[in-house]
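Participant: These notes open a run of structures that come right after.
Derivation of every value follows stated rules applied to the coordinates shown; laboratory data play no part. Only a predicted model underlies this, so the values are computations on that prediction, with no experimental measurement involved. Cβ atoms are built from the backbone, for glycine too; each structure is taken alone.
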Structure 1
Amino acid sequence: MWWGECCGLVSGVAHVNITSDTGANAKNMAMAEARRQIIVDVLTPYAVASDLIYDTRDADLANLISATSIDGEKLSATSYAADIKMTVDGAAAKKFLDDNNVPNTIGMKTVADDTFIADVEIAGGPYQWAEFMKAMKDANIIPEIRSISGTTVTVAVPQNISMKFLSAVIAHGLTVD
């Protein structure tokens, strides 16, 4: 699953079983729980945002969902259970993360399903280059340097370590496009 050239739709399913004072309240709680769980599951490969998602109002998270379907729905006087499928809109998710200053890899350039390309801005010259290389070594990442143009270094890294790469770069005060 890769959103690539921003941003598309990605779906997830949550299995919910909620009890409350009424079946209607249980259903409302189940929908909110499913929404949060699916958004966290879908965004986890691209951003560390679970705390943000759990602290965000339901109405704001609803804007990230483009479609919902329900299977196996069971409603009683005090409980609700179902398999809820929701589709997350990638462009809305990217905007949400960016607006909340959450580093993410949604929309980064890809070369293949398992590799992405990042442009790292190293405006501080040799000292900042040394910091970049130290950050990579500390994180056990060996980026493939594709090109250097002025203060921009274009690197390729495996997608499965994209968040580790992004975190290491940002922790050392560098920016990534």
Structure 2
Amino acid sequence: MMNVINGVSTLIIPIVILFVVADGLVHKVNVYEAFIDGATDGIKITAGIVPTLIGLFLAVRVFDDSGVLDLITGCLMPLAGALHAPASVLPVMITKLFSSGSATSLMLQIFEASGPDSTPGLMSATMLSSTESVFYTMSVFLMAAGVTKSRYTLPGALISVAAGVAVSIILANLLS
């Protein structure tokens, strides 16, 4: 069975490429030219969002190194206790709003300290997979799309993150 899965997984990308080229030929589209145009647009978008990415990475680093993350975590301790969430997952929850990479690093520290099957390990892993890096995603996608007024995007994103965090806490407590 594993050989079948390996065989199929190695063929998926070539089959998709073949399908796209065949579809382009059927619809009389110059596939190579469309590819070059798309790649050029992709490079322009990437160059445009690099300053935003650098700013976000710098902000996350300053946020962590300055002690603000520890201060916020300390303020949220009573809330964590009321929600039956270990204090060690609070930095993961806060950092995830800005950077998935930094939050993953914190989760790995929890794995080392408590183990991946512990309540904090399950909670942080579930939290990372059920929430989004709101500020990173908004800045990158809204900037790439040229959106200047995000209106309800931030409140909606924060509500969805809160729901993901709540479900993560509930599931981790049920499973451990």
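Participant: One of 1, 2 was used to compute distance in nm of label points 7 Å out along Cα→Cβ at positions 104 and 128, and the answer was 2.5. Which one was it?
Facilitator: On the way: 1: 2.5; 2: 0.7.
The correct label is 1.
Participant: OK, next. Out of 1, 2, which structure matches 1.6 when distance in nm of label points 7 Å out along Cα→Cβ at positions 64 and 96 is calculated? Kindly include the intermediate steps, with their values, before the conclusion.
Facilitator: Numbers: 1: 0.3; 2: 1.6.
Derived from the structure labelled 2.
Participant: Further question: Any idea which of 1, 2 comes out highest on relative contact order in percent (Cα under 8 Å, 6 or more apart)? Write out the running numbers ahead of the final one.
Facilitator: Details: 1: 24; 2: 19.
By relative contact order in percent (Cα under 8 Å, 6 or more apart), the leading structure of 1, 2 is 1.
Participant: As an exercise: distance in nm of label points 7 Å out along Cα→Cβ at positions 88 and 144, calculated from one structure in 1, 2, equals 2.7. Which structure is it? Intermediate values should be presented prior to the final figure.
Facilitator: On the way: 1: 2.7; 2: 3.5.
Source structure for this number: 1.
Participant: Out of 1, 2, choose the structure whose coordinates give helix-only ellipticity at 222 nm (-39500 (n - 2.57) for each DSSP H run of 4 or more, over all residues; to 500) equal to -11500 when calculated.
Facilitator: Values: 1: -11500; 2: -27500.
The read-out comes from structure 1.
Participant: Moving to a separate point now. 5.3 is what came out when distance in nm of label points 7 Å out along Cα→Cβ at positions 40 and 120 was calculated for one structure; which of 1, 2 is it? Intermediate values should be presented prior to the final figure.
Facilitator: Working: 1: 3.1; 2: 5.3.
It traces back to 2.
Participant: Quick check: 27, 35, 22, 15, 2 is what I get for P(r) over Cα pairs in 10 Å bins from 0, in percent, for residues 16-55 alone, calculated from one of 1, 2. Which structure matches? List each step's numbers first, then the result.
Facilitator: Numbers: 1: 31, 41, 24, 5; 2: 27, 35, 22, 15, 2.
Computing P(r) over Cα pairs in 10 Å bins from 0, in percent, for residues 16-55 alone on every structure in 1, 2 gives 27, 35, 22, 15, 2 only for 2.
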